[in-house]
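K.L.:
I've put the structures underneath this note.
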Structure 1
Amino acid sequence: MQENLICGGKGGSIDVFQKRCGEAPGRQVSIPGVEIPGLGQSGEVKGTFGLPSEAKPKVPAVLILHGSGGVDGRGAFYATGLQKAGIATLEITMFLRDATPREGTRANMPHAAAALRWLATQPEVDPKRIGLMGFSWGGVMSVQLSSELVQEKLGKDLPWPIAFVPIYPTCTLIVQGNNAPNVKEHPLFGYWERMSPSPMLIYVGTRDDFEAGDRPCDPMIAAWPKQARDRTIVRYLDGATHGFDEPPRPGRTFYHARGQGGRGGNVRVYPDRDVAVSVQRAVVDFFVEHLSP
């Protein structure tokens, strides 16, 4: 049954979902910070590292990057399914709720670099089989971290993910940022021209109010090299909003300065349990296919 992937295994009630999805399964870890020239530094990075219950000597792992709301249960939801499939997970805290850095996602690249470096040192993890996924803010990072230019900036000594899953990565806003007047001053300028051919699976809802147009991720991908385009799958979820996989709670609408495709306006966030369970299963299957637990 699909419900068995929900946090906690058997039982698919909303109350069980809320109770068991607050934090990812595993142990709390403290990861040494790193400094990346041109991008800044991270202090000590906190995270939750979880292993499959029947772990093999070396298992693949997925790094999970949260959205602007901080660690809120979404990562735990996917981590549970991934661990059941034989994949370790590490969800890190890059900032607290609604405390996104003014510098944008580049300020959190050192956090991702520190986490990847730490994962590679864990005796249970195969550093050649690491995946990466993220939501919204973390989804933008998941796109950027697939670029060979970004990987070079962060350090060639890092273990690089071989499969990526950005979930509602605000594709319209990414394209706008890539074409901003001062974009050439950005330390990651041109990353989209060097996207790697690593497999990528993107999910976005057709009612995502950060987007514009019917297929908002298509223009973003059109700017990538052919090899990257050919390895990317975008799944548009009919009727789903931004944050469709948040832990179940009443839907809400709020104003965001970058809502309505960057123009400013109201953004709807309506968790949809059925959609969330379907996407969770597909994300797990994707990583199983490409990381071979």
Structure 2
Amino acid sequence: MRPILLVLIGVIFILPIVTQADLARDYSAVPVGSWYPAYYFNYTESSAVKGGTEIDSAANLFRITETIDVFGRCGGWNLIVPYEHIKLTSNAGKEYNQDGMGDPKFVFDVNIFGAPAFSKSTFSNYIVQTYSSFHLSITAPLGKYGRDNPANVGSDRWTISPEINYSYTPNKGKTWLEFYVKPTFYTDNNEYDGDKSMSQKPSLDLEGHASQDIGKRLWGALDLYYNVGGETSVNGSWPEHRDSTLSAGCSINFTPWHHGRILLSYKDTLSTPSDGTRSRSMMLYIAQLF
């Protein structure tokens, strides 16, 4: 294996996690039969603690959501299609680049309690309450991938992520305390660095979000992220330690027009293993409910 790739394994495969982390109030109930298109722009800078390898990633994500009635509960499906650019700089100063369509993701959502299915005509009378939902994400290996390129926007493997959110409000939606739990399971990439086999153990993401209304059109949030597991190996050589990363962030959300949403967020690594990866990211999110 080329020496640069020993450092890159851990750096490359944290990028999907950074790009697709959840936001505060991500799973708010909306009327059945609604369409919810959204656009994300996410810029991430990542660097290996040891070795000096750096990755800059600029991702445009396009998301379409339709809400449906699932046995009397609010539910929905989502399709997320990313277009990304990645620049990787080795500790020797050599650059690798790639841009193109990343791996698309399909998400199915269904409420567990607190959000029964309701129509658009009753939306104005809907009373916001504490709720919990289940989400299943499947990411398909359809993005651009070069087996001899260290920098790829596609991952050449499937991932499956079940997730549960618990969203608590003591005052009908003005204040939210939210907790997300999401394990992720990975298939092998058998075209890594040519013809090698790259494997990754399951990872677990835990998130906490505290948000507060600031007037009628504005709210702010503080965010905490913890990721553990997800160790990678090439041809069966596993690391001896367990990866874990703690990150924090903040976000501000503005409602500039009826059922519209503009959000800005920032996220930065607080702690990571001595041979891990540090990253920071900034996101712009724009959505409209129809």
Structure 3
Amino acid sequence: MQSRWRSLKAIVRLWVDLFDRHSLLTYASAIALRSFIAAVACTLFGLGILGAAHERVLWKNTIGPQIQPKVLPHVFDGIDQTVQHVFGSSSAGLLALASALAVWEVSAIIRAAMGALDKIYEAPEERPFWVRFPISFGLAILFLAATLGAIAIIWAGHVSGGWSLPISILRWPAAIALVAVAFELIVRWAPAKHRRTRWASLGSVLVVVGWIGETLIFGEYVRTVANFRTPVGSLEVFIFLATYFYTASIVLLVAMELDELVRLDTQRPRNRQQLLPLVAGVIRGSAS
């Protein structure tokens, strides 16, 4: 039992050192801020696509009814009027502007993630900005395309007919796999030191699983605890979103850090490993 507690304390000390040495919370704050801003641009882009595709029923029957009971009536009226205005203004110019804003903001997230991943991998960033910016734009376009594709796959579950049952069953795994593949490309190509496919895949799986768990927890909080139908609750929306993005950023960086620790330990002799012997000590202590 004592050896188990020593291993647990050593794991805590290791992670405290990594958080400090790699400035994980600082990078998480930067990524969360960019994500918060990007969410506005991506929402405008998504609404523009719905308006141009004449799919306003998605807002009227699915999205709107989910929001309306959670906010004050006047707040929802303002949201609905804004959405209807975007629908009424949907044009090629609006879509071009919204898509440009979405790509720019998502690329800013990726550039922030580049710095964090370089710090985690302890690889100096030697690429000039005229190399980093095009990479971030390309990865942003891929990620947005994957996200839109995942949303389209999920929405396809509402179709009727002979294919409705298999589509309903497979839509969530397919959407998750699509986002995981896009994130794998980011993990592999965004840092200055590219990851091998095996480790990029492991990192993307860890992040996606962590984000799914976080979303389920926050979703349950919104359904059962949160009350945005008060003046204070209306302000709580911003705190909630900021906390969600900040937590998601920490999940991202912790998953990448864990991925790197495991990768390095598998390449080191046993007497130089950091994490795996400590985990084995905890497991042996639990078994005894």
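K.L.:
Can you say which of 1, 2, 3 returns -28000 when helix-only ellipticity at 222 nm (-39500 (n - 2.57) for each DSSP H run of 4 or more, over all residues; to 500) is computed?
P.N.:
Structure of origin is 3.
K.L.:
Going by mean count of other Cβ atoms within 10 Å over residues 59-66, which of structures 1, 2, 3 comes out largest?
P.N.:
Going through 1, 2, 3 one by one, mean count of other Cβ atoms within 10 Å over residues 59-66 peaks for structure 1.
Any read-out appearing in this document is the output of simple, stated calculations on the displayed coordinates, not a laboratory observation. All of these numbers come straight from a predicted model, not from anything done at the bench. Cβ atoms are built from the backbone, for glycine too; each structure is taken alone.
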